[in-house]
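A.B. asks: Scrolling down, you'll hit the structures one after another.
Each value in this text was obtained by applying a stated rule to the coordinates, not by laboratory testing. What you see is a predicted model; the values in this text were computed from it and never measured. Cβ atoms are built from the backbone, for glycine too; each structure is taken alone.
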Structure P
Amino acid sequence: MKLKTPNLVTQIFLGMVLGIIIGHFWSDLGSSFKIFSDIFLRLIKMIIAPLVFSVLVVGVAKVGDFKSVGRIGIKTIAYFTFATLIALGLGLLIVNFFEPGKVMHLALPIGNADTGIAAAPHDSKTIISHIIPDSIVAVMASNEILPIVVFSLFFGIACASLGEKGKIVVNFFDSLSHIMFKVTNYVMKFAPLGVFGAIAAVVAKQGLDVLGGYLYLILCFYGGLIFFVFVVLFVISLAARIPFFKLLGFIKEPVLLAFSTASSEAAFPKTIEALERFGCSNRIISFVLPLGYSFNLDGSIMYMTFATVFIAQSYGIEMSVGDQIKMMLILLVTSKGMAGIPRASLVVIAGMLSTFNIPVEGLLLLLGIDQILDMGRSATNVVGNAMATAVVSKWEKELSPPKEDIDSISLT
């Protein structure tokens, strides 16, 4: 009797378990397996730009006119702003209530220690430079999603305005998007191996002991992420009349992939496919989801306020309510311009520390466990963007019944 191949979720889970075992008991060997993670993430990054560009051009062209694009865009940005404010506020509530910086009594880094993280400036020039591309080729080469989205909007609207002449180009990009999904399926065959390499390398480098030393901090932050997903997003789903747990069932594979690789990008292609099966309109997915990767990273946003106040607490610095509200408003704007920057969350946090005269070397308190925290952030980002897409689809009356039963889903 022929054995059935385990689905992708099972394969990824097995990769995680094996990675923990190898990394813990054979750390020297575990470190060498990071090459598998690097290869997988590079394969993912290889397909992000053409996939985003093709699906967004087709999505915008199908919307058809400025009025429709504007209506959907306003609804999308309104939801993103609402979700961002909740995530920012929740991060502040948790860190102020549980006070991990005061409870843990961590040894503070030496003054003027080099963190390797440069603070991000908070000026309009920096934000614009990360939104409007000066070269579409350059931003595609560096996988900067937000400027790709901006160019795609102009390109898609132009295609729609040309009528029959534009349809030739739209059909080409429609075919290209299907080809990229096929390429994605090939790439995802490497996912369990990439997950194994990532986990083995992290455990080999950090060791499992780091979990004990920072357990209280990790529990506080992960508790906040769980609250955001299962309370905040659940309430939003009830208000929008979206079957919350059914949605989670459809996106479980991209969520697990994002968690295990600590990369939201790694889950992007499969999130698109999962949302299509859930019943979201293709044109809404192709419009909302790429924007979400720049404007709606809920887990990362929550971490920014949480981490900044945690570091202040560790140094015995009291941030007033006014300062914390000011920080929220600054982050509401500056966090949108950071998409595509390596270690973007830490870069933004470094900027916040400088702004409020908190020692920037305090980032060293978090660098050791940033990968562990990033796993939770990335998974939450995927759930948040899936919910955003479902909500906008519902508002536009373009959310159909699921195309297939959850149990029958196999992305392998």
Structure Q
Amino acid sequence: MLIGQEITVLGAGIGGLAASIALAMRGAKVTVLEQAAEVREVGAGIQVSPNGLAVLDALGVGDQMRARCLRSRAVTLLDGVSGQRVIRLDLETHRPDQCFLFVHRADIIAILLERAQAFGVQVTLDRRVTGVEIGPQVTLDIDGQGAVDAGFVVGADGLHSVMRRALNGARAPVFTRQVAWRAVVPALGDEPREARIFMGPKRHLVTYPLRGGEIVNIVAVEERDAWTEEGWHLEDDPDNLRYAFAGFAEAPRALLDRVDRVNVWGLFRHPVADQWHKGAAVIMGDAAHPTLPFMAQGAVMALEDAWVLADSLAVAGLEDGPALYQARRRSRAVRVIETANDNAKNYHYANPILRVVGHSALRVAERIAPERVLGRYDWIYDFDVTTSA
């Protein structure tokens, strides 16, 4: 157990809040430092698969999530140009005991924050960490406050983590030649409760409903040669999004016609960090292993990290626990990220012959062996870190 141990968590995102709860459940005295002036939504929708829901259950918030969020009934792949269905993977029929949720980021953040505070976690806002000195304890340089001794520190500070740089040095990411738009639009009341993926030449579009079907989440990806920005805060003209998908079928174009505000960002590939810990410092989530959004596992991997980190520290202590945590997590994170990288290629057949062949193969698979198609990712979804050693 971690009774009385003082632990500081950098970042009040999904991973940071989940880690703070898991640590507090084991007796730690946890402080979360968040650079924003308020704990709020960043982005819009995410998907939480069964492996992530297992962690939420263990944290005591799974039932709240089920009550508040829509359950996915299927994943449907469509030809973006013709609008014709390629394959529909029926989760209610073939995975009746598993739950895949469509989650608004603001909702999961609110639920996790409430749970953390119920365990006595102190969340301190407007604390931007600009530097880290790692030793037997960690010293943080906080904007406006100077150097602060923080003891044991968990870096859940995201893609541009100061903790990652302190542990691994600076390393430039590689642009994937893909950019992504993110938007939400009001629902018309007829959107299916499923994830729909419209696949086209050098681009694809993902949609699913949120908040009881009141709104629709949109993520659109296009291949592009050049880009400089990383992060999803850059606003774009919705007409640019519509222009990129002008060759798609009527249904996805009609959805994009309702977009009045959109963010765009470049997709960059970051290596999984070699060093996840040193002294009294450890990193998790995007700080340790950023992933591309093609398996919907970024937030879920942070949830898994949070549980395994807290468990490892409780089992092996603050000195040896971080090494145990990295040993338990790194190979799985690498495999998930490689799978997401490969998945990006599957949606973007530029050659029309390859597109026809690929889509035809999926249609045959749906008729003959839909279980095999779904089972391809069982190693991700069936894994429960709360019961695995």
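A.B. asks: Name the one structure among P, Q that distance in nm of label points 7 Å out along Cα→Cβ at positions 24 and 224 of 2.8 was derived from.
C.D. replies: Values: P: 2.8; Q: 4.0.
Going through each structure in turn, the value belongs to P.
A.B. asks: Here FRET efficiency 1/(1 + (r/R0)^6) of positions 72 and 192 (r between Cβ atoms, R0 = 30 Å, to 0.05) was calculated and came to 1.00; which of the structures P, Q was it taken from?
C.D. replies: Computed on structure Q.
A.B. asks: With relative contact order in percent (Cα under 8 Å, 6 or more apart) as the yardstick, tell me which of P, Q scores highest.
C.D. replies: Working: P: 33; Q: 22.
Answer by largest value of relative contact order in percent (Cα under 8 Å, 6 or more apart): P.
A.B. asks: Additional query: Of the structures labelled P, Q, one was used to calculate mean count of other Cβ atoms within 10 Å over residues 264-271, giving 18.2. Name it.
C.D. replies: Q
A.B. asks: Continuing with the same structure: Of the structures labelled P, Q, one was used to calculate helix-only ellipticity at 222 nm (-39500 (n - 2.57) for each DSSP H run of 4 or more, over all residues; to 500), giving -11500. Name it. The partial results should precede the final answer.
C.D. replies: Numbers: P: -24000; Q: -11500.
Structure Q accounts for this read-out.
A.B. asks: Identify the structure, out of P, Q, from whose coordinates mean projected area of the Cα convex hull in nm², for residues 104-287 alone was calculated to give 13.2.
C.D. replies: Working: P: 15.8; Q: 13.2.
Computed on structure Q.
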